[in-house]
Every structure is written in C-alpha cells, then in structure tokens.
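Read-outs throughout are calculated quantities, based only on the coordinates presented, and are distinct from any laboratory measurement. Bear in mind the structure is a predicted one, so any value in this text is a computation, not a measurement. Cβ atoms are built from the backbone, for glycine too; each structure is taken alone.
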Structure I
Amino acid sequence: MNIVKPNWHWRLDPAVSPLKLEEVDSIALHHMAHPTADIWEIEKWHLDRDNRTWKGFGYNYWIGFDGSIYEGRGLNQGAGVLDNNSHIISIGFQGAYEPSTKYKCNSIMPEAQYLSGVELIRYLRRLITTIKTIDGHKHWQNTSCPGKYFPLAVMITEALMEDTAVYKHIILGNGKIPQTIEFGACGDHVKLLQRELNFASFACGAIDGDFGIKTLAAVKKFQKTAGLTKDGIVGPRTWDALLGVDIVELDPLQLSAKLVNSSGKILSKTVKSFINGNFFNYGNPGVTIGWLMSAGKVLHDRHEYKTWKGNIKGTLLVLKDGTVKAAQMPDKDIASIVDQIKFACQGFYLPASGDVKESIKFEGFNPDSVGYRCNRLAIGFNGKKINIVVQRFSDAARMRHTMDLLGCAGRSICLDSGGSVNLVAEGKAVFTTSRVLANILTW
C-alpha cells in the first residue's frame, strides 16, 4: 500500500501531537461537503476554519477518487470528531455522498476509492490492534456524514473480512507435475530434472538433456533419501519431492513472534499457525540468537553477540507503517530505528547475487553448519506479501534459487532449519519436530 505524504502548510509548531496508540479504539469515516474538492481545497478550508484556530488539514488520512491514499495527520491527533480525537483515527473521502440543494452529490463511489478504503482500514486494524469500532462520523455526532450514498456498511464488512494467510503446496515452475521420464529419455524435462538434482546437491553432471548413467544414479540416490521407491523412474511422487515446496503467503503486518520453551509437536496442539524462528542456543530454556520483535516490543536483541564478525546479520523487518526490509543489517542500524519497528527476526541473508557461502561467512556463521542440505526454512518479501517457504533437500544456495523464483530475490533470509523446522498453518501440521524451540513466528 502506497501512502502519499504531502507537504502540508501547518500553522503551528509543533503542528500536531502524537496519538497514544494504546488508547485508539475507533476509525471514523467521513465524506466532504463538496462533490469534487481535492486535498488542497480541503486544507485551505481547514486553515480558514473557526477563526483560524485549526492547525491545518484535519483528517488523519484522506482518499481521492482515483484511490490515492494521503497521510494527513497520520498517527497524530486529528480534528475529525469533536471531543473524540484522542481515541479516533479519521479517514476522509473525496466527494459528497449526501443529497443536497447546494450541489450535485456523488451517488456512486469509484471502485478505486472504495478498494483503497477497505485496504486502509485493514492496514490500520493490523497496525493498531486496540481498534474495535469502525463507523461513520454520524456514529459520534449529530450529522449525516458520510452520507446516504456512501457505501458504509459494505466497506466496513469487507474490511473486516481480513485477508487471511494462505497455505499451499506448490510445484515450482509452471505449477504442474512434469511428464514421467526414465533412463534413455532426452529433452527439456530431462534438463529440468538435471538442474534441480544439481541444485539439491545430487550431482548428475552436465545439464545436457540426456538421461544417462550419471542422471540415473543421481535419481536413485535422491529417491532413497526421499524415502521413495528406488526405481530410477521420475514420476509424480519423485517430481513432487524434487519440485514441491510448502508456502504461506500473508500480509507483513500479520507477523508476530513469541519466546517459547516447548517442542513444535506440543505447540501445534495450542498454536493455530506458526513456524520456528531465529537460530538459538540449546538449553533449558534455549537462548534466542539475534533480534526478535513483535507488536513493536523487543523480545530479544543481539547485545551479547557483539563479538560476532561485523555484528551484521540477515534481518527481516516490518516497520509500523507496513514497509518491509530484508538485508544484512548491522546491530546499530536496527537499534537506531527500534521505535519504528513492528516486527523483526534474524537468520542469515540470501543475497540476490554472488556466493551464498561467502555471504554466510560474512555474517560470522559457518556455511557447513547452517547452510547444508536439509529441510530448509526461509522468509521473504515479494513486494506485496510475505512468503514463508519450507523446501526439502535444500541447501542455502538452492533456497536462494527458490526464493528468486517466488519473486523474493534479495529480500529473503534463511531461518533455523534442519531439525528445527516446524510449519503449522491453520491447525494443519505440515512439519513438526520434537526439538524444544526457543522462539516461534506466528500470524
């Protein structure tokens, strides 16, 4: 979601006072008393209002006919609902949706404006979890706002039908299981097989499209490792074991984290959706390694690891404004913006290019200890959604290739993997282990 931040003409300095977000419990929706006025006309009226006592543009956010979302007072105290602005976020909508003798009202809200309204309400509810009431201005004051033709009930209903996290098992590539092939075959399907076997560290030699002796030996070795019939025939089950990944797609602001001291098998009985998170040192309880934040609170930081090389680790951050960052980040850079962070987790970074092993070494990890072939877990961002991915028989380099295919190139980190991998989605235990975990990521 893109929020435009205009250069407003505030009258006073400081212009606005920050809201106490823990006290914000409502969202008020408004229309304008004019059918076409834009943000600058609204700002002028607000500056001229009530003997020039207003500080400036009064709404916290404002949405135009074209769906553009503007930040007015943002997460500062607004001026939309008299005597209630300390606990209400006000959203203004371009257009007049109430019949009037003074102007021709807007009888139908443009689709782009409506969809942006739904998206902004969802965003604010995820950002401020204390919000319980969403209604029109008239809910709090004697007014017709937001008007007879404002799609109030429908917008609120759709906004409350939150985008849920989606779990799916997919086949990399075109999403379809390729045709069955065996010794003696040739062509593009064989090249695909050879490429994926090599990525999975089952060496089959050159990618030449010829299903020969080396490819046959690699297939049988893979089948044995995967617990499949060791017949050298690459059918649906072998293709699925090789190309299949388990993925959860969710909105970044849905992510949260917890410190725990329990196994995935036990947690799966009470926690509806989770994965294991950061690396941790074994113990009772185990000690989380690296930054872990949830709902804007620091659950763990990395201060005790100051001696690590460069004190730089692969980090995924979700800021309070919904911005997602995934990169190798120094400890001091995270500490400097900690008040802006809603969620944070750490592992090791999957760079868009270059040697993955060297990147792992740069962070102070041993590639042989953390990047080996196993059930591997990564989390990344494709520009819209967080992708949580579990891939079998994957080393760090193969997982980078997979995250690239999913649109997360240069925006992914690997989390603790191997015997720590757990994935439970909407009560479905996809992967669970008996290892006692120190932390989990939930949604």
Structure II
Amino acid sequence: MSTAWAFAATMLYALNFAVYLHAGQCSADLPFALASVAFFTVFKPNGSRLRGALAGSTVVVAFFSRTIGVALMAAWIIDGLMRRQFKRAASRLALTIACLLLWSSYIYYVEHSPDYAHTAYTYQRADYLFYNVSYLQNIRYADPYKPELGKLTVTGFSERMLDNLRQMPMRIGEALTSERGFWEWQTDILAGKLILPKIDSRMIPFILTVIGIWSAFGLYMLFAAGDRLISIYVLLTVLILCIAAPWPAQYVRYLVPLLPLLILASCLAFSRFLALFARRNIRYEYTRAIACAVFISLLTQSCITYYLTHTKLLLENPWINDRQGRPIPYRQISSPDRIAVDEAIHWLSGRVRPGDVIAAAMPQWTFLRTRAQTVMPPLEIDSARERALLDSVPVKYLLHESPSFVPWRYVEQVLQIYPNDWRLVYTASGGLAHIYERSTARQ
C-alpha cells in the first residue's frame, strides 16, 4: 500500500467515532485492539524465534484482555497449518490450550468458591443477572433483557445466529463510519439546511451494508495475495460474534478492535479498484478525483458526527462531586435520562444510612457514588415474584429509571400493582428518574 493510502487509513481511524467514543470509557476494547495490532506488527510467517516469542506474548495479552482473543489464537494456528509449518502450529496450539485451561480454571474457581456459592440475596446468581454470572449462562436466553421469553432451543439459536450474520455487513459499516442513528440525524439536518427532499430511510442501511461488504472485499484481496492471517482472524471474530453475542446494539463496540484491519482492507480494495481503472486507460485525473471524493466524504461524515456529538450530546453533568462533595466540572456523551439518574443517585448519597440497600439498574455505579449496598432489581415478569425477591434482599430504596434502562418495566409493574409498598420520595429534573422508599408498613 502506498504512503498516500496509508495516510488515508490513519486519518480514517484517527477520526473514527467509535474509537473516539470508547477511548473515554473504561472498557477493554481499545487495549485489546492495541495488543492485536502489536501482534500483527511483530508477526512474520518465517520470522526468527524472537519474533515468534514476541508474537506469542502479544497474543496472550490480547486473549487475557478479552476472551474473544481466542479468535486471534485460532487464526494463528490455522495460518501455520496452511503454510505447512506443523511444529509451529503445534506450539501455538499448546499455548492456546494453556491459556484456555488457565482462564477456565479461574472461572471454575470463582464459581465454586464459598463467596459465590453462599449468596447475599436470593436471586444473586439468577441467569438473567448479567453483572453476576458468566456470559455462557446469560446468552442462553432468547433475549437476555427479557428472560421471560425463555432459553434458546437449537432452532432458536440457529435463527439468532443467521439473523446476526445477516446484519453483520451493516454493523461493520456502522463501525467503520458511525451508527445508523447518526446517519439519519445528519441526513435530516442536511435536508433541512439545504432544503432538499429527505433521503429514504432505507438508503442508509443500504449504504452501510455496501461499506461493510467493501471491507470484506478488501479482506478477500488480502487472502488472495497470501496474507491470510488477517482475513482468517476477522472471519473467526465475526463468526464468534454471530454465534455468541445476543446483543446487536453492542456489535459496534465488539467490532472496534477490528477497525484498524477493516480500514486497511477497505483502503486496499479502493487502491486496487483505482489501479484497475488506470489499466483500462481511464484518465488519472478521474481516478484521483474519485479517490479524493470518497475520502473527503467519509472524513466529512466523521467530522459532522463529531460536531453533532459535541454540540448536542456532550452534556454537562452537575451531579458529579469529589470526596469533599464539591462539584467537578464534567461533560460526557450522555442523555437527559442518564443525567437524571445521576441526580437521583446524588440525592440518595445524602440520605442512605448504614445497612440500607438500594435497587438500581447500575448497581456498581450507584455503590461507588453512595457507598451503600446496591443490587440490580430482579427481571421477573411475575409481579408477585418480583415483589417477593425485592422483599428478600430487603431493598430500602428503589431507583426507578427511564424506560431505556433494562429493569424499568419489571419495576414499573410492581409499583403499579403494589402501590402501598413504596412511597415516592424524590423525582429528578424532568421526571426522568424517581426514588421510592419502602413504606413503613412493609419494613
């Protein structure tokens, strides 16, 4: 790839909105991306033992950053087999098995430890309580956020996998640019500003799908050119996501570690496409104009996303304080309902007493802000069982967030059916979050 195309790929990655968004979050996606890119940097198919050791070290770091790093290990093994380097493939397989055994042993140790077995409250290890159980337990549901739909059958599992596979090109296109909602937002604004007809909403998924397929075309070209490892790794990662991930809304986050490779593949495909034009005696000025137009369009779309985010979504949150209770100037990509929850938690932090238990959708965050024991409300469609489980904790304060939070409808039905159990003690600005205290009669 030429220097110009390498520069284009670097700019597209540096201005990628998903990268920007996750750079400010405490998640393992970007460290995992760094480890995987480091692996491809040091790995050479016929490299020295030192390079092999460095590649092995980076792949181990990648695996323990995120367990989907097993796809990178598997691709590494397959690449060795395809190159007929059987001894190297065997040593890579041994390293992979060692890592899997180590991680599985740790999970076994945790799940069989006294602290895990002796629960603090009745539903602490319910399969739907995704904060407290392993992925393997949670993803068995048809919808982990609606456990009443039951566990997946073999047929249901196959249908979900095929549906995920069908959506994957569009999800890759979203990761490479920005999510569908941002595209719709931008087209609506441009149509209004330029007095143009609104773009058909079906065009945006089509454009995103084309971008995703284009990157797949670039990966195929890498494979055909003999650089198989990157293509195999991306393919295995995508297959694992289709099989194991039941949350389509999270796919962009899961694809962030693949972005450096997907962007490189897209730029490679475009450079080869323009080279084909040149071979057919199409004027160089035309091909250069096409390349510049596409590159500028993608960068402009990223810049508009940044602008809209910073002017419309980067909201001031006045409810974050330091240990002395002083407000900290803090802006975050958020929404009014999320800031309302922080307001409600701030109110709770001055009211809770030792021994009080809070039920909230984000128990870890609520605990850090209030230092009070916090649980997530149960996700039971049977309101009588929901009530009994809340009583068994027992919950003193119930934080009732907006409908965008997972427990909302389960908590709402309890409040509707048993209004005498709880009394409203605080409402956040805009009525987007409420705090209920257990009534004296029920204590």
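To test your reading of the models, identify which of I, II gives 5.4 for distance in nm of label points 7 Å out along Cα→Cβ at positions 289 and 433 when calculated. That value comes from structure II.
To test your reading of the models, identify which of I, II gives 3.7 for distance in nm of label points 7 Å out along Cα→Cβ at positions 105 and 393 when calculated.
On the way: I: 6.5; II: 3.7.
Going through each structure in turn, the value belongs to II.
FRET efficiency 1/(1 + (r/R0)^6) of positions 265 and 329 (r between Cβ atoms, R0 = 35 Å, to 0.05) was computed and gave 0.60; which structure, I, II, did it come from? Kindly include the intermediate steps, with their values, before the conclusion.
Values: I: 0.60; II: 0.25.
This value belongs to structure I.
When Rg/Rh (Cα atoms, Kirkwood Rh) is computed across structures I, II, the figure 1.01 traces back to II.
Identify the structure, out of I, II, from whose coordinates helix-only ellipticity at 222 nm (-39500 (n - 2.57) for each DSSP H run of 4 or more, over all residues; to 500) was calculated to give -6500.
Comparing all candidates, it corresponds to I.
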